[in-house]
Structure I
Amino acid sequence: MRTVGVVMNGVTGRMGHRQHLVRSVLAINAGGGVALSGGERVLLRPVLVGRNEGKLRDLAVQHDLADWTTDLDAALADPANEIYFDAQVTSARVGAVTRAMEAGKHVYAEKPIAESLEDAITLAKAARAAGVKNGVVQDKLFLPGLRKLQRLVEGGFFGRVLSVRGEFGYWVFEGDWQEAQRPSWNYRAADGGGIVLDMFPHWHYVLENLFGPVRAVTARAVTHVPRRWDEAGTPYDATADDAAYGIFELADGLVAQINSSWTTRVFRDELVEFQVDGTEGSAVAGLRRCRVQHRSMTPKPVWNPDLPATEPFRGQWQEVPDNAEFDNGFKVQWEMFVRHVLEDAPFPHDFASGVRGVQLAEAGLRSSAEGRRVALSPIDLGDA
């Protein structure tokens, strides 16, 4: 048994606290640590870092943690702290991650790794030059529904995949008469907000890992709700996009259409769903469930608007069994990254993949602004 210090910056926020601190790092320790290939187990010692001393102190007391500080450089100077994790607002990420790499720490960050493609490339090159392990959170790949979908792809269930259609979103309250479920910075462009920058990196790694590289994008990003209220109840102008409608072109003619919105009300089984259609079968996958309809079991509906629909369309699909126990996706990726740091285990979700996610977001925003299709060029990170 050994212990590794992990500097965790930004865990006073909702996602950093719930998913990364509580359901990942603390859950790993409660389960006996990360198991390495040689039988050794590793505990993680979180060092909480942030700007708000009161919030940090309260969080440390809540979880019985001894180590917290508002001095990032002091935390990075401790040789016992081998890993730096960043879940801050996007606009603060590049500077802090750069300081961590300069201190020789292995770096793991929430997506997007930067607000711009230029900054993302700079980070990836800096990580290579520093010789540090690096990773970006790509949690959707570890959701039970998408794990089942990947199983179908790898098993050849679809035949030739034709298209992907995704629906993501829910209504985020404006903050006046009901508290908003998302922080106000999400709706300010100057703070790195916007649903394109938030969600297109997700869609990139989902499409890339399940179906292949994205070659081009046509998108429309809009701000449907221009006025919102912040955490103090003060009204502000929403300057970032709160909905985006994208068409993504992949290899072999595969087309993906994904709608992303914080201004829609849910009439789906889950907050995100993907329908994949292929020559041999189709599937609908969400966060947890995945249902399929094979070619041999596909009914033959006939269009007749003069008669009410009587076919139970949803009932004609079959449930894909779990066939495995699915752990929290954030926790699974944390364990992968720790193994990557300590024994060089494979970890494909590096800063280079994070760069491609930012590239898609930037291309989507440019497509919307210029009203045209934008092709994605390969990115050469060199041997820096």
Structure II
Amino acid sequence: MALTQPLPTSTSTTPISKDIFPDGLKTTGQHPPLSEHIHPFEKFPTQITGPTVWDAEEYRDHPEKWTHRFTDEEIEELSVAADEFLRAKIPMTGISKGNFPLPTLSTRLHGLRADLLDGKGYILFKGFPVEKWGNHKSAIAYMGLGTYLGYFVSQNSRGHVLGHVKDLGEDPTQIDSVRIYRTNARQFFHADDSDIVGLLCIHRAREGGESDLVSSHHVYNTLAKERPDVLKTLTEPIWYFDRKGETSKGQEEYIKTSVIYLERGDNPRVYTKWDPYYVRSLTRFSDAGIIPPLSAAQVEALEVLEATCNRLKLHMILEVGDIQFLANSHVLHARTAYVDHAPPTPRRHLMRLWLATPESEGGWKLPFWDSNEKKRGGIQVDDQAPVAPLDAE
């Protein structure tokens, strides 16, 4: 399994082993923005230009522009690296570029990383041999691939750096406590708490569970023309985001923030951080008068934003062995509801990575205190160490 030995915590006198946690123990977690980097709507661009703005029409009939089928040589390189890693008996949280060499594929991944961060913001890899390799070797090769794009950050209070998108039978209507990725419910357009998210398809659903993407910069331009009032509401620091109980000692249960920000520095880009489930789930606090309820303008803004994303989306279906990577900074993603096969056919299962790209390594200059931290973002609860389980738990 991923980890079979007791793990040190940051409060222990035991030194943190770089073999187990090469990038450090803790993810920096979720934070409100720095107040000096919240800007009035008048400071935002009237229109965004450049490669981050794309229309689904450009790509819908041209999958060759956004897909790459692994070559036999690339698969062999991944296989050799994964086998060597397995033989070394290093815990899966210890994967790094240093112990997962990809001498040829790394060149392609370097270009891909630039396109993810500063270009269209997504890619679909095809032909990853999950059925041949099985879940353990596939997870190692997938995480090894991910080390060339960013640093693993924790995806939940359990410290999962290898996540599993799977229906565990939890109630999707209990949105104040249930994470939707653990259900079969629809996911509305959102961005995750990381710079890059990766999804590897292990098993497909019987029906549904299909993927939608949209350029948030194209959405921005569309709203600027059609509904500047909505866009203005989204830039205001009046939004509360739920932590759904995934809090460290002393932290508030929610974050007050805006949805659309500007980067720091010269020629700032527009950054979007959004998930309607985390906004709608706060009625337990608004009903008690602790925070204000959503205003009519906010309710309209979230409805218009979702409708605009749906209008402009690019639809794709992840087959077994497909890997989707996308940048949360300027791409929003969603999935349709799904129905699993009856047993004994396996349930829909995606392995998920959340990857951080600090400023010093080309990442966006975010309006948060941890913008140049290696493991920025993610979800960190107290001193929970990273773990990499091979299945949902």
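Any read-out appearing in this document is the output of simple, stated calculations on the displayed coordinates, not a laboratory observation. Treat the numbers as computed from the prediction; the structure is a model and nothing was measured. Cβ atoms are built from the backbone, for glycine too; each structure is taken alone.
To which of I, II does the computed value 20 (relative contact order in percent (Cα under 8 Å, 6 or more apart)) belong?
The correct label is I.
Output the label of whichever structure in I, II has the greatest value of mean count of other Cβ atoms within 10 Å over residues 24-31.
The structure with the largest value is II.
If distance in nm of label points 7 Å out along Cα→Cβ at positions 352 and 376 is computed to be 1.5, which of I, II is the source?
Label of the source structure: I.
Out of I, II, which has the highest value for FRET efficiency 1/(1 + (r/R0)^6) of positions 248 and 312 (r between Cβ atoms, R0 = 30 Å, to 0.05)?
Structure I comes out on top.
Given a computed value of 28, 61, 11, 0 for P(r) over Cα pairs in 20 Å bins from 0, in percent, which structure among I, II does it belong to?
The structure behind it is II.
-0.66, -0.91, -1.10, -1.20 is what came out when log10 I(q)/I(0) by the Debye sum over Cα atoms at q = 0.17, 0.22, 0.27, 0.32 Å⁻¹, for residues 160-207 alone was calculated for one structure; which of I, II is it? Let's see the in-between values first.
Values: I: -0.66, -0.91, -1.10, -1.20; II: -0.60, -1.01, -1.33, -1.38.
Structure I accounts for this read-out.
With Rg/Rh (Cα atoms, Kirkwood Rh), for residues 288-343 alone coming out at 1.32, pick the structure among I, II it was computed from. Before the final figure, lay out each step's value.
Values: I: 1.32; II: 1.12.
Answer by label: I.
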